[in-house]
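Please treat every number below as a calculation from the coordinates, not as lab data. Keep in mind that what you see is a predicted model, and the values were worked out from it rather than measured. Cβ atoms are built from the backbone, for glycine too; each structure is taken alone.
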Structure I
Amino acid sequence: MRRYGPDPSSIYPNEAIKQVCFIKNVITRPNIIVGDYTYYDDSDGAENFERHVTHHYEFLGDLLIIGKFCAIGRGVEFIMNGANHRMNSVTTYPFNIMGNGWEKATPELIDLPFKGNTVVGNDVWFGQNVTVLPGIHVGDGAIVAANSTVAKDVPPYTVVGGNPAKLIRKRFDDRMIEYLLNLKWWDWSAKKIFDNLEALCSGDLSKIRSAE
């Protein structure tokens, strides 16, 4: 049987480079959902991606959703809603988690800021040491520069960077962005992607319009 690229169900798409892991195949938490071919790159254990999703508690109900074909650099951290402290009181200090009688100050869930799910689109590239705050949405085709802190939503096919991350530029003009969002190449079959790799990887954007 002919192969059209790596097996999306494998942990390491290339056994010679085990610092790159298809993270969908090592996820154990039900509140993390990852698409095919999305990888984490880390020489200290790419298969341990879940360690980089912090303050993520099932009872809160928030999800981390990451699309297909994303490239995630070493040192990323997705901070989830469990990191939030009560903000509408005199102090933000979490007395309750220290125990020893301070449990009486346990807040109700309604008292804690809740930003909802964190959602990453398809074909997103995160540089090294990026931090993503709770409830952020990152659009398809976006690029997040290394060492950035993402504190607000990132539009599709834009480049952002800094702390907090700000728009650097759009990757393409609005017409091409609209075309690519409708194209959804990441939903193509493995064979169609294989047959159109030259167009997908070309600097000549017109080639994608002739993809078959």
Structure II
Amino acid sequence: MNDTLDDEIPLFPLPNVVLFPGTRLPLHIFEPRYRDMVATAAAGSGLIGMVVLRGDWQQNYEGSPEIYPVGCVGRIVEREPLPDGRSNLVLLGRRRFQIVEEFTGQPYRRARVEWLDDPREAPAEAVLTALRQAVDALLRGRAETTIDIWSGMPTEVSELVDHLAFVLPLSPLEKLALLECAGCSARAARLVEIVEFRVAEARVPREGRGPCH
């Protein structure tokens, strides 16, 4: 994942999508500015930087609402143009980045980015055991438990951790906190914390929760 990539990329901000390295993200492109973005990207490097919208973004969605500075770049691996100009895409997550500078002058947003490294050291076995137990507990009693979540999962540990971070039913900000972790070991430990908190929260009777809930 740490191959050389262009350091100027288009940005695709969304409120509820966090891409991780090695994961595949299907997208439906319909806004004119993002149609332009996809056409330009497909004719060039194929790279699109996925970032998360921040704060009261609805007030300035057509402009340049605030975004979180850490994102993940994806490369277009599938593209289906539709007759009316829309298109369906699949992005393959490649590498994390931090925005250094944004550029103006095009309908869609572009930025110069700094590529972030992801140390691949494996988490301790105890962390992986805790992660499996926490994920099983999170999905117990949910509709997802009718599916074997572990079937077909990546066998390489860093890929497994990123895949879980991508597919588990967590909030965008929880996923963003995971993306901000540098490397597999740190991300796995943070994922255990988040999932265990979710499990504990679900066990508290709703009438016993504080006003912040």
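Details
- Parent structure of the calculated result 19.5, given that mean count of other Cβ atoms within 10 Å over residues 31-38 is the read-out and I, II the choices: I
- Looking at percent of Cα pairs over 16 Å apart, for residues 7-126 alone over structures I, II, structure I comes out largest.
- With relative contact order in percent (Cα under 8 Å, 6 or more apart) derived as 23, matching label from I, II: II
- Label whose coordinates, when distance in nm of label points 7 Å out along Cα→Cβ at positions 159 and 191 is calculated, return 1.3 (choices I, II): II
- Computed 36, 21, 14 for semi-axes √(5λ) of the Cα gyration tensor in Å - originating structure among I, II: I
- Given 19.6 for mean count of other Cβ atoms within 10 Å over residues 183-190, calculated: source structure among I, II: II
- Top of I, II by FRET efficiency 1/(1 + (r/R0)^6) of positions 39 and 135 (r between Cβ atoms, R0 = 41 Å, to 0.05), largest first: I
- Structure (I, II) behind the derived value 33, 13, 9 of semi-axes √(5λ) of the Cα gyration tensor in Å, for residues 95-166 alone: I
- Source structure (of I, II) for helix-only ellipticity at 222 nm (-39500 (n - 2.57) for each DSSP H run of 4 or more, over all residues; to 500), computed value -2500: I
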